[in-house]
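Any read-out appearing in this document is the output of simple, stated calculations on the displayed coordinates, not a laboratory observation. Predicted model, so just to flag it, every value in this text is computed and none were measured. Cβ atoms are built from the backbone, for glycine too; each structure is taken alone.
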Structure 1
Amino acid sequence: MKALVLTGTEQMEIQEIPDQPLKNNEIKIKMKYAGICGTDKHLFKGLPGSAQANPPVILGHENSGVISELGPNVKSGLQVGDRVTIDPNIPCGYCSYCHDNKPQLCENMEAVGVTRDGGMAEYVYVPETNVYKIPDSLSFKEAAMAEPVSCMIHALKQVDIKTHHTVLVVGDGFLGQLYIQYLANRGVKKVDVSNRNSKKIDQLKKLGATNVIHHDEIKEKYDIVIECVGVTKTQERAVSSARRGGQVLMFGVANPDDVIQISSYDIFFNELTIKGAFINPHSMNEAIQLLTNKSLLDIEPLLSHEFTLEEVPDFLAGNINEKITKAVINLEA
């Protein structure tokens with residue numbers, strides 16, 4: 001099969017990969033679409049995502065496709081021809097975190113497109129436990145976004161957002177835009193967003209942003225602050241933008257070596273809650289339903305660019321200078 005293989009730091013090449021026999025409880029999926037995530041950029045640069053990727057490996061953890069073959073002892077009821085999306089995260093099931101129903105913290109986590117071959121290929125091989133059937137009304141392009149949407153759903157479970165709260169979303173990228181649209185459609189009183197690009201103001205307001213504020217001009221304090229950038233300056237700003245009793249959600253993926261400086265007295269005196277949110281446990285079915293419903297989240301207009309496998313290395317290297325909200329790979333192009 002044709003695949004785009006990460007062969008080293010900032011090195012990728014198209015290769016012909018031989019088919020492999022299906023293992024017990026494994027499913028072979030003909031890929032239709034794969035999303036390109038900020039995590040893929042980290043992995044391309046040799047940094048860890050949900051785990052460390054060790055080349056050679058095929059990236060791609062936001063996937064959709066059609067089941068082409070079932071391995072031995074598949075028990076899920078899935079059939080050849082079913083339209084599906086994939087949860088990339090494979091917890092071990094036996095470590096202390098898995099036993100405590102915290103699979104996202106698994107000590108032995110594998111991940112499709114990170115520690116094992118993913119969806120930037122004609123086919124992907126996945127445990128049946130990680131394959132989710134999708135309705136005919138959901139396009140493959142949208143279904144590939146079930147994983148990032150499931151991450152958002154899990155993250156929002158870490159904070160207590162009421163409709164009378166004020167929310168600041170720090171960052172106007174794809175995930176920031178998901179939060180804006182979803183919370184605004186949920187009827188949250190105020191959903192402001194901080195950004196640096198004045199050209200995005202109209203777009204962000206159409207999604208439901210109450211106010212669009214430059215990063216350096218935030219003066220208000222908020223009940224909820226959601227950090228979607230993952231750099232030290234915006235993380236520190238997120239904490240300082242929370243009002244007394246406020247909650248700060250750290251969602252952006254930071255460089256592992258980054259360290260932020262925050263006032264411990266402010267955390268104490270203001271009774272701040274600072275929560276992290278890692279991957280997407282128990283959230284895929286909700287994500288599929290949310291994508292299908294569209295009343296709270298209409299994702300397809302945010303998918304701004306389609307690439308072929310051959311174009312992906314240039315995109316990950318930053319050589320495509322276009323206004324890209326979210327890029328996907330059309331595996332049939």
Structure 2
Amino acid sequence: MSVVSRSVAGSVVAGSVRIPGRYRTPIPRTLLVVAVLVVAAVASLVFGSYQMSPEQVFRLIFQGEGTEIERQLVLNQRLPRMLAALVVGAALGLSGAIFQSVSRNALGSPDIIGFTVGSATGALSVVLIGPLAATGVGMGMGAILGGFVTAAVVMLLAGLGGGATMGQKMVLIGIAVSAMLSSVNDYLITRGDLEKAEAAKTWQHGSLNAISWGQMEVQSVILVIAIPLILMLTRRLRTLELGDDLAAGLGLPVRRSVNLLVAAAVLLVAIAISVAGPIGFLALIAPQLARRFWRTPGTAMWHSALMGAAILVLADFVAARALAPFQIPVGLVTGAIGGLYMLWLLNRQRH
């Protein structure tokens with residue numbers, strides 16, 4: 001009997017099929033990632049051109065004690081930036097896990113298959129040529145519309161014809177769509193005035209610099225509500241990982257489930273982009289690191305969200321402090337991390 005057959009046979013208990021994936025998460029590993037996240041978050045609030053002690057920050061946030069300068073720095077600059085990195089990182093990590101599972105491809109992340117670029121196209125259209133250019137809600141609407149249109153095109157083209165599997169075609173078609181939309185984005189930037197074009201070019205790299213409550217309040221609330229709801233789809237995603245035929249045999253509507261999961265992931269990506277811009281590589285590496293770190297047998301859903309949040313909070317701390325007083329877009333830091341990860345992965349596979 002093959003390994004796959006034994007695995008499926010071992011899932012059959014008393015005439016029923018037990019969905020794999022019930023395993024014990026190593027608590028120390030989870031605590032380690034949470035500890036890194038907490039340390040990076042506290043460091044983001046404490047360190048900077050105006051340094052404060054953790055005790056001062058605690059009293060300022062929870063008791064309201066502090067000077068006007070400290071209130072402005074911590075409550076209106078550092079705190080919204082740290083919280084934005086937290087929720088955006090979690091959203092991108094979770095969306096990457098969903099896309100990689102649905103496409104059954106480690107390269108099936110939203111920034112590879114074009115959904116991130118499509119959301120950026122929608123947001124840039126609003127910023128540079130739309131009537132709602134000054135509002136964060138307008139950017140969010142544009143990003144969501146652009147993301148869903150791109151997803152619909154890629155999914156439609158991937159479902160046509162034969163040959164490669166749908167997951168492989170999603171990646172190939174997504175790369176082509178991403179290249180075309182990148183050209184559209186560059187063209188949109190040339191259409192805007194100089195001030196808007198410079199801001200849009202920085203935003204394209206993914207940036208949390210100068211973020212404020214008004215720029216991320218609505219989107220962050222949506223993400224805080226959406227992420228736990230989407231995590232409830234974990235069982236459905238794990239059933240799909242058994243294969244379309246077996247999942248259908250278990251009574252799961254395969255096509256409807258795939259469309260629901262893709263829609264949920266696109267929503268996460270679009271809202272995250274409307275807050276921080278298209279942050280590259282995070283959705284690609286967070287699910288892979290989470291799966292290897294926790295050694296999960298299937299897609300690591302909440303693990304990927306936690307890993308994405310930790311990586312982005314840490315990366316944003318580096319982006320804000322590495323070249324102080326100058327601040328670089330956080331997307332450049334995640335791009336460097338992603339490049340190092342890809343080199344490590346290639347070297348490991350070669351050996």
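In this comparison of 1, 2, the computed figure 21.1, 71 for Rg and Dmax of the Cα atoms in Å is attributed to 2. Once relative contact order in percent (Cα under 8 Å, 6 or more apart) is calculated for all of 1, 2, which comes out largest? Across 1, 2, relative contact order in percent (Cα under 8 Å, 6 or more apart) peaks for 2. Kindly point out which one of 1, 2 the value -24000 was derived from, the read-out being helix-only ellipticity at 222 nm (-39500 (n - 2.57) for each DSSP H run of 4 or more, over all residues; to 500). Label of the originating structure: 2.
Here P(r) over Cα pairs in 10 Å bins from 0, in percent, for residues 44-235 alone was derived from just one of the structures 1, 2, and that gives 8, 28, 31, 21, 9, 2, 0; the source is 2. Comparison across structures 1, 2 (criterion: distance in nm of label points 7 Å out along Cα→Cβ at positions 76 and 204) gives the highest value for 1. Distance in nm of label points 7 Å out along Cα→Cβ at positions 92 and 244 computed as 4.7: which structure among 1, 2? Answer for the origin of the read-out: 1. Structures 1, 2 were shown, and distance in nm of label points 7 Å out along Cα→Cβ at positions 84 and 284 at 2.4 was computed from 2.
If FRET efficiency 1/(1 + (r/R0)^6) of positions 140 and 300 (r between Cβ atoms, R0 = 30 Å, to 0.05) comes out at 1.00 when worked out from the coordinates, which of 1, 2 was used? The correct label is 1.
Match the computed value 0.75 of FRET efficiency 1/(1 + (r/R0)^6) of positions 116 and 276 (r between Cβ atoms, R0 = 30 Å, to 0.05) to one of the structures 1, 2, and report its label. Traced to structure 1.
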